[in-house]
Structure I
Amino acid sequence: MCGRFAQPSPSGALATALHVADDCLTWEGRYSIAPGDAAPIIVREDTDFGPMRVLVEATWNFRPRWVARAGNLSNAKFYNARLTSLLDVGMWRAATLASRCLVPMRGFFDWTTDKRSDGSRPVKTARYLSLPSLPSESMLVGGIAAGMTFSVAVHNGECSSGHVHEAMPVLLDEDTADQWLTAAPDLEAAREMILRAQERTAHLNSLLQCHEVRPELLNRKNAVSDHRIIEPITTDDY
């Protein structure tokens, strides 16, 4: 995952499909969400009637309060968080224990650069990965939140095409998603939860469908509402 994903469903339709409360009323959907953009995430809120999943809008760049006070990190970018390091790196540990979130994605993008044998300019290839068989149309991805900001949990993985990706989103099924959203009482419980997430995402990764898309569309800021961004390249595109 090279820093781009798609969530074209508006907040109301997304909340209905995922059976969550909607507190993200301004979200209209985007086919291309880049780091630093706003995006819908799911958080867990405790109410008088018990815990509730709520859809909110947050910025894709993890920004805990202490970052603003650290001058050398004021412009730092924390878009992705490596799953295996969440409890070993101090900046992630507290948020991993207390404020995990879910990032609903229709799909995500990955880029590769292939060198030419003649030494000319390398060719960049863009791919779109998704689980099209999901009833809700959206994958549930593990995230780490800080206020109204978040980072996507990632790991190395391989999709059904056999292509290996260095930063795959951590995909969760309903059971592991519920565990992910529930605050861990201690480090041991958090480590067990992360191990379950690793096992489940490895299986879901193997089901991901992958096709090549047009990279020039992804580079156009005004194309975020263009459904062609996620459509496969055809012979007419060449």
Structure II
Amino acid sequence: MIAISPIGSSSAGNAYHVTDGKTGLLLECGIRFKDIRRALNFQTADIAACLISHEHTDHCKGAADVMRAGIDIYASEGTFAAAGLAGHRAIPIQAGKQFTIGTWTILPFKVEHDVEEPLGFLMANQAGEKLLFATDTYYIQYRFSGLNYIMVECNYSTAILDSNIAAGLVPPGMKRRLLRSHFSLENVKDFFRANDMSSVKEIWLLHLSDTNSDEALFKREIQGLTGAVVHVANR
């Protein structure tokens, strides 16, 4: 069984601990490593590596300290270059090229964001369980089968965003960027409709906007669509 522990999930910082009971991984390190350690009750000995999706600070702020703690970081060459990260613990990976960390086999894939070389991750453990992780993307071009756990960004609702713009609460220019950089509720629902959801046990909605989202609405709509257990990651 895969256990997922959100540590941070917002524009202030993103980090998640994932384990299959044998190998622990960090997904993102966008908050200080000392805060990650504190959130995990200093039980970090099982962390075999950290995967980073892209170079924005809210996803890699703690990277240097993570490496200093002896934990390897896996990210694209574009991400490392843009974030100014280097060293023997900075391990470059490529979309479409599978690799292994402990009991996890990981396949990076391309996502769509306004950065150098962003990635999502399809992860499978030795028990055959599959986890999909995708954040900060407005579209996922691939289709997946046999997923058991999904961690996916659900940043905003187009309807809520339009209402906030009309009320003068959000500048109109923000919509243009969101449409080309973040996953909306509407696009997340389309993604679920296009994929095999028959084996999905849990869905985690990540990186909700403080202004343009509605946690209860998002959870209710995704549960109604998929029939899976839905969690909203803490902000």
Structure III
Amino acid sequence: MATYVLIPGADGRAWYWHRVVPELRARGHDVVTVDLPQDNSAGLAEYTDAVVRAIGAATVGELVLVAQSLAGFIAPLVCDRAPVDRLILVNAMVPAPGETAGDWWANTGQAEARAAFAAQQGRDPDADFDLLTDFFHDVPQEVTDEAMAQGEAGPSEAVFTQPWPLSAWPDVPTRFIQGREDRFFPLDFQRRIAKERLGIAVEEMPGGHLLALSRPAELAELICR
């Protein structure tokens, strides 16, 4: 048995994980979800504080952080504040020491990778980002409708301007789960980033960027593996 702490990406709402939570609990695990601050001045420290508060002291078994997308900048910081046993990245950003989340895109070549993948799939490589096309293309319509009905949310400006403060990735066993059809962070791009920055291979599964919404059972199974 483990305690899985599920950290959302840029949207910042625990709701993102609502389809995965019952899957993990059905497998006998405890689950903690986190709502990240919506204050535009909240930075990496405030985001980290929110996760640490959510964890509290009532963990059972191994403590496993699961970080979606932008939460790749946050989860490693939690490892300095809590007794984390394992870290699982899901379609995540992997920061380098001193790098800001705002600089990460150009530093990694994300835009070029996204355009190349779009061309490979027969989509317009020059098209602007579209939430439904890039994120929700494989999410069930009723789940998409529920997400859209919640209104706008998102990360603070401060999160994108503050340098990532660690000198190295924490000494915590780390896995990297990646959706093969992720249009935002394509598979080949993430293979390269995971190899260059973490020295690990990605674990592939079907699905796009929002795996917790599109394929919750399969994601939960892989998380527990």
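Some points to look at:
- Computed 21.6 for mean count of other Cβ atoms within 10 Å over residues 3-10 - originating structure among I, II, III: I
- Computed 25 for relative contact order in percent (Cα under 8 Å, 6 or more apart) - originating structure among I, II, III: III
- Structure responsible for 29, 21, 18, with semi-axes √(5λ) of the Cα gyration tensor in Å calculated and labels I, II, III on offer: I
Quick note: the coordinates plus some simple rules give every number you see, no bench work behind them. Nothing here was measured: the structure is a model prediction, and the numbers come from that model. Cβ atoms are built from the backbone, for glycine too; each structure is taken alone.
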